[in-house]
Structure formats: C-alpha cells, structure tokens
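Computed from the coordinates by the stated procedures, all read-outs in this text should not be read as laboratory data. Predicted model, so just to flag it, every value in this text is computed and none were measured. Cβ atoms are built from the backbone, for glycine too; each structure is taken alone.
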Structure 1
C-alpha cells in the first residue's frame with residue numbers, strides 16, 4: 001500500500017458571480033514511503049489547495065485521500081488535525097512561525113500538538129539546521145533564511161512519514177534556497193519520510209529525479225489551459 005494514495009479528489013470554490021470553479025480534480029496520485037517528488041505549477045494552478053487537502057487543512061468536495069492506511073476524508077476536523085500532527089510535516093512558503101515564541105518554542109509547540117515534547121530532539125533538529133546559537137531568538141530577530149531553517153526543523157518535529165513543502169524556497173535568495181532545500185531533503189532521507197514539494201522554480205525542480213507538471217495530474221488545470 002502506498003504511503004499516500006489519492007482517488008478522484010475534487011475541490012470547488014464559488015466565484016464572485018456565483019459560478020462554481022473547480023480548482024482541484026485529481027483522478028489518481030500516490031507516493032511511496034521515503035519517495036521525494038516535486039510538482040511544477042504556476043501561481044493559481046491549485047497546487048497549494050492540493051497540499052492543503054492532503055494535510056487535512058481543507059476538506060475535499062469529493063474523492064479519497066489515504067495516508068498510512070487511514071482515509072482522512074472520512075474524518076472530522078479534529079481527527080484530521082490529529083492525523084496531521086502525528087503523520088505530516090508542513091513547510092509553508094511564508095513559514096507561519098509564531099512571532100511571540102522563540103525558535104525552540106516553535107518546534108516544541110509543534111511537538112505538543114503531536115507526539116509530545118522531546119527537548120533533546122528539538123534541540124538536535126535546530127542544531128542540524130544550523131540554529132543551535134539561535135534557540136532563544138524570536139522570528140523577528142532572525143533573517144529570512146534562518147526563519148526557513150526553523151520552519152524546516154518544525155516540520156520534522158513529530159517524526160512525520162510525509163512532509164509537504166509549499167514553495168519552500170520562494171522567499172529566499174539563491175544561496176539560502178539551496179541550503180534550505182538540501183537540509184529539507186536530507187532530513188527527510190534521514191528520517192525515512194516521503195517529501196512532496198511544489199514549486200515553480202526550475203532550479204529547484206531540476207534537483208528532483210521525480211519532477212512532474214501539476215497539470216499532468218490535475219484535470220482542472222488542463223481544463224483552464226484549454227479555455228484560456
């Protein structure tokens with residue numbers, strides 16, 4: 001059984017004029033344990049919505065998403081939150097660090113929502129991403145690149161089997177982008193976690209053996225291109 005298996009997944013939104021717009025229409029998609037896959041897609045193509053559906057942040061209008069054998073589409077919001085906290089790590093484009101908390105606290109708060117706080121492991125993660133000298137700095141006291149490193153550490157806090165990354169290098173310069181991407185991929189490999197990353201950056205996509213166009217799996221994107 002694949003780690004992640006998706007069947008007939010759909011998500012619709014209402015447009016301002018009251019019409020229905022289909023953003024995600026994915027007949028089939030799967031990801032194996034420890035597999036690393038990059039999806040290429042421009043802004044507005046639905047790739048962030050796709051990740052949010054997988055993470056259980058959004059509920060689909062149809063279809064099925066199975067992660068480690070559990071159908072998250074059959075779960076209520078609280079159970080989806082639990083599954084996300086215990087099985088999924090998420091690296092957001094805007095980092096989503098809590099501004100009132102230190103780097104260490106941001107990682108340990110994620111642990112609190114999942115498997116419980118492990119002080120030694122939280123420090124080890126931040127040390128691994130080069131933040132051992134910034135444990136007690138708040139996000140505003142960190143550079144953009146340093147904030148991304150904290151976000152990567154936080155995504156690995158609960159030993160996830162699946163890591164989702166939404167344009168993780170989009171706000172970084174070239175040097176920091178390469179460093180953060182290498183750290184993310186290394187941590188996933190070390191922890192035997194699968195990685196599903198979306199990006200529009202050719203330099204990022206070129207580093208993945210498995211790099212796909214999101215339009216190849218999303219019929220909604222193909223439909224939009226055909227009518228454009």
Structure 2
C-alpha cells in the first residue's frame with residue numbers, strides 16, 4: 001500500500017512514530033505542489049493542510065481519500081470536497097494509539113474503515129465540529145489554567161505538576177499549550193467562543209499568544 005504524507009519535517013517524524021504494515025510504502029512531501037511527481041498513492045495524509053483554494057483544488061482532483069489535519073475547521077464549514085476527511089494530527093495527538101476522525105457524510109465511513117483497517121490503526125469517528133473532542137477538552141483545560149494563573153492561584157510549573165500528579169495527565173496544561181502551539185489553542189478557542197461564551201479566552205492567554213505568535217497579529 002502506497003501512502004503519501006504531506007507536512008513539515010516535524011509532522012513527518014510524528015507520522016513515522018505510527019506503526020505501519022510491512023508492505024507499506026510511504027512517500028513524504030513538504031510541498032503539495034509535488035504530488036504529481038509521486039507514484040499514485042492509495043491514500044493521502046495532508047498533515048500541513050491549509051484551506052487555500054489551490055491546495056483544495058489540487059487534493060480534490062485526486063480520486064483517493066485525503067485525510068487532512070484540520071482540527072479547528074470542520075468539513076462542512078469549509079465546504080470541502082467529498083474525498084476530504086478530517087483527522088486530529090496536532091502535535092502530541094496524532095502519535096496516540098487511537099486516531100480521531102471526522103467525516104462530513106455517512107458514505108465516507110466506509111473509506112475510513114478500509115484505510116484504517118489496512119493500516120491496522122485504531123480510530124474513533126467523532127462529530128464534524130471545531131476541535132473534535134480531545135482538542136476541545138484540552139484547549140478548555142489550558143484556558144482554565146490561564147484563568148487560574150491570572151488570578152494568582154499558583155505558578156505555571158506548580159499547576160503543571162498538580163495536573164500531572166492529580167489527574168495522571170502526560171503533560172500539564174502549559175506544557176500542552178507549548179507543545180500544541182499557542183496559535184492553535186487561541187484560534188480554536190476563538191472559534192468556539194463565537195457561539196459559546198464559556199470558551200471566552202483568558203486575558204493572560206491572549207497576552208501570551210501576542211508575545212509568542214506574532215503571525216496572528218499581522
């Protein structure tokens with residue numbers, strides 16, 4: 001089975017952590033424009049997906065399942081073609097044993113089952129909503145941690161330690177935020193808070209994003 005993976009070096013390395021059947025051939029690209037230079041693949045994983053029209057048009061022209069790393073934006077929200085399927089490939093999430101998958105149409109479920117059974121990867125189909133499930137939960141935990149930090153409850157280090165020891169989380173909320181990326185957390189909370197005020201972004205998190213992710217403020 002030939003698999004095409006599009007993404008940064010870091011994203012490619014995270015894909016390599018996933019176990020694959022012995023007969024698999026994986027082709028890695030950093031530039032989606034080079035797709036036509038790779039032998040026809042059974043499926044495509046676009047880990048660096050951006051919803052620009054040229055990229056969507058290029059991937060839509062390939063009559064294969066295309067799994068896109070689109071945690072914040074839903075398939076229906078972006079009006080994506082029928083061969084696009086969402087996965088949660090945020091840093092730290094894709095390497096987990098179970099992959100979160102969101103479909104826009106019931107007919108896509110068969111494609112998901114076929115691909116993931118061949119890959120021998122456990123998966124869970126989740127609603128096609130911003131944040132899916134785990135990213136939505138983690139972003140909320142991070143946001144609450146920033147509210148606590150802003151109120152002087154404790155320090156970042158102490159809150160991280162408390163969450164790891166008290167809940168057995170692999171990372172504390174501030175460690176998660178740094179690993180996932182401040183802009184990813186900010187953008188997800190911004191989208192969620194547009195329809196639900198309980199996701200209102202903590203002022204201290206906004207300040208942190210401004211100092212760490214200048215790209216958001218251009």
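14 is what came out when relative contact order in percent (Cα under 8 Å, 6 or more apart) was calculated for one structure; which of 1, 2 is it?
Source structure: 2.
Quick check: 42, 30, 26 is what I get for Cα extents along the principal axes in Å, for residues 26-121 alone, calculated from one of 1, 2. Which structure matches?
Clearly, the read-out refers to 1.
Have a look at 1, 2 and say which one yields 3.8 for distance in nm of label points 7 Å out along Cα→Cβ at positions 42 and 194, as calculated.
Computed on structure 2.
Thinking only about distance in nm of label points 7 Å out along Cα→Cβ at positions 10 and 58, which of 1, 2 has the largest value?
2
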